[in-house]
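Quick note: the coordinates plus some simple rules give every number you see, no bench work behind them. No experiment lies behind these values; they were computed from the predicted model shown. Cβ atoms are built from the backbone, for glycine too; each structure is taken alone.
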Structure P
Amino acid sequence: MRFQVVPAAYVVLRRENEILLQLRQNTGFMDGFWATAAAGHVEKGESVVEAAHREAREELGIEVEDLRPLTAMHRTQATGLPVDERVDFFFTCHRWSGTPRLVETAKAADLGWFALDALPDPVVPHERWVFESLRAGGPPAISTFGF
């Protein structure tokens, strides 16, 4: 049976061995968990690259300058619901203009830089997998989670 997928873009800001994470709140998904500082659904008529740029502007108030593909993750929560069938596109970024800050304060309680070997707890599970893979040399170009 065919199913619908929900695409999302993730921008992992890197500063040497650190990544920028936000603490989720009031979103209805994984509130109280640390997550990629700029991420969100791809909107109708928008490419995943355009979504990555938009999310960085909307959530952090920055313009990303060097998006690099990290992994495309096909994941599921195995509920059978279309909302739980996802394809996530992770990018890394080492250069941006502006200073990252919490713009959507109703959706994020905190923002912080964390070393890849000292991640906070808890981190959204599929994102933690990507970060731990990054620390170990990088995830594969295509990855899966939850199957």
Structure Q
Amino acid sequence: MSIHRSEQVDRGKMVPMLRGYALAYLAALSGAFVWGVDSSTATASKRRPKILGCHMEFLASALDGKISLGCDLATWHAYVSGFLNLMVRCTPTWIFELNVELLRRLSKGLRRWNEEELALALLAVGGLDTMGSAAEMVIQTET
């Protein structure tokens, strides 16, 4: 789904965006089937935070510019925003299980993409520990 730029045929931005969204839905749906959407299962409480934390660390590192990606930027943008949006709306328990600093890094990366609403929603679902960062973001956005 995410082929290297040199292998792509110029099709505009629509096809790469659709690839990103499809990948986001596939990843979120697969995770929901494997781990569940809440913390009621014993398996989910052990494996989900670790695996999801590793994946979110990858996303945050790429957003920070520490990792070079080989896919189309439209695919990447659609995947990240789509996956995080699905987490906020459908599986907020997953976000609550993540490291607070990781959520802050993801939120800053989303703000650089002008995705302030999603960045704020991510922090809002993060719980009490992220409320200070959410308040700072609201103040910075208003000024």
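A value of 32 for relative contact order in percent (Cα under 8 Å, 6 or more apart), calculated from one of P, Q, originates in structure P. If P(r) over Cα pairs in 5 Å bins from 0, in percent is calculated from each of P, Q, which structure is the one that comes out at 2, 10, 20, 23, 24, 15, 5, 1, 0, 0? So the calculation was done on P.
17, 13, 11 is what came out when semi-axes √(5λ) of the Cα gyration tensor in Å, for residues 31-70 alone was calculated for one structure; which of P, Q is it? Working through the options, I get structure P. Structures P, Q were compared on distance in nm of label points 7 Å out along Cα→Cβ at positions 15 and 55, and the highest value belongs to Q. Source structure of the calculated read-out (helix-only ellipticity at 222 nm (-39500 (n - 2.57) for each DSSP H run of 4 or more, over all residues; to 500), -5000) within P, Q: P. If semi-axes √(5λ) of the Cα gyration tensor in Å, for residues 47-126 alone comes out at 18, 14, 12 when worked out from the coordinates, which of P, Q was used? Source structure: Q.
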